[in-house]
1. Suppose you compute helix-only ellipticity at 222 nm (-39500 (n - 2.57) for each DSSP H run of 4 or more, over all residues; to 500) for every structure in P, Q: which one lands on -9000?
2. A value of 12.2, 38 was computed for Rg and Dmax of the Cα atoms in Å, for residues 25-72 alone; which of P, Q is the source structure?
3. Out of P, Q, which one gives 42, 37, 25 for Cα extents along the principal axes in Å as computed from the coordinates?
4. 6.0 is what came out when mean count of other Cβ atoms within 10 Å over residues 9-16 was calculated for one structure; which of P, Q is it?
5. Can you tell which of P, Q yields 3.8 when distance in nm of label points 7 Å out along Cα→Cβ at positions 17 and 49 is derived from it?
6. Please state which of the structures P, Q yields 22 when relative contact order in percent (Cα under 8 Å, 6 or more apart) is computed from it.
7. Comparing P, Q, where is FRET efficiency 1/(1 + (r/R0)^6) of positions 41 and 65 (r between Cβ atoms, R0 = 25 Å, to 0.05) highest?
Structure P
Amino acid sequence: MATKKPNKKMFMTVASAEVPTGRNGKHKAIITEILENLGGLKAGNALKVPLSELPDTKVNVRSALNRATRKQGMSVATAADGEYLYIWNE
């Protein structure tokens, strides 16, 4: 018959005020910069972001941008060619 091991405290406790509530993902810097530039963009213009400057794939940056703009209630559109990602306010 197996014997039970004594209960050991495996986890520490902290005050809930010490728990970090925000998350800074790897796309935060580029998404923040894009959103700031979109805020000052004139109607009919688009941002032209070199794909080589993106910290991740075009698909992942577009996904992060989509999450951020939906969270802020913004409506933006994107397009891409072989060298650039284009972003504009709808």
Structure Q
Amino acid sequence: MVLDHKIKIEYVKDPDNWGECDSDKMIIKLSTDCLKDPRIHSTTLMHEVTHMILRLSGVAFMEENDEEAYVRCIENLVIPWMLKNQHLVGQN
């Protein structure tokens, strides 16, 4: 579930592309190659979910937009912070 939308995750043999987000079909496709390493798998999934969130929120469709830059920012700054601070989840 992403923003209360059921998202299908498919694993495909695609050595040239780690992941892909299709917000029209509500599908995230991940390369079967990323399953070889749990860290690559989780970071690739988070990357594609971030694309899905930006698209479902409408941010990705702004007139001037560099969605990949937003995703990379979140992926490289916010997600590592969240992973390091999991102990804060559920705290008031």
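1. Structure of origin is P.
2. Here the read-out was taken from Q.
3. Q
4. Numbers: P: 6.0; Q: 10.8.
Label of the source structure: P.
5. Details: P: 3.8; Q: 2.2.
Clearly, the read-out refers to P.
6. Going label by label, the one that fits is Q.
7. Values: P: 0.95; Q: 0.35.
Comparing P, Q, the top value of FRET efficiency 1/(1 + (r/R0)^6) of positions 41 and 65 (r between Cβ atoms, R0 = 25 Å, to 0.05) belongs to P.
FYI, it's all coordinate maths here, none of it is from the lab. Source: prediction; values computed, not measured. Cβ atoms are built from the backbone, for glycine too; each structure is taken alone.
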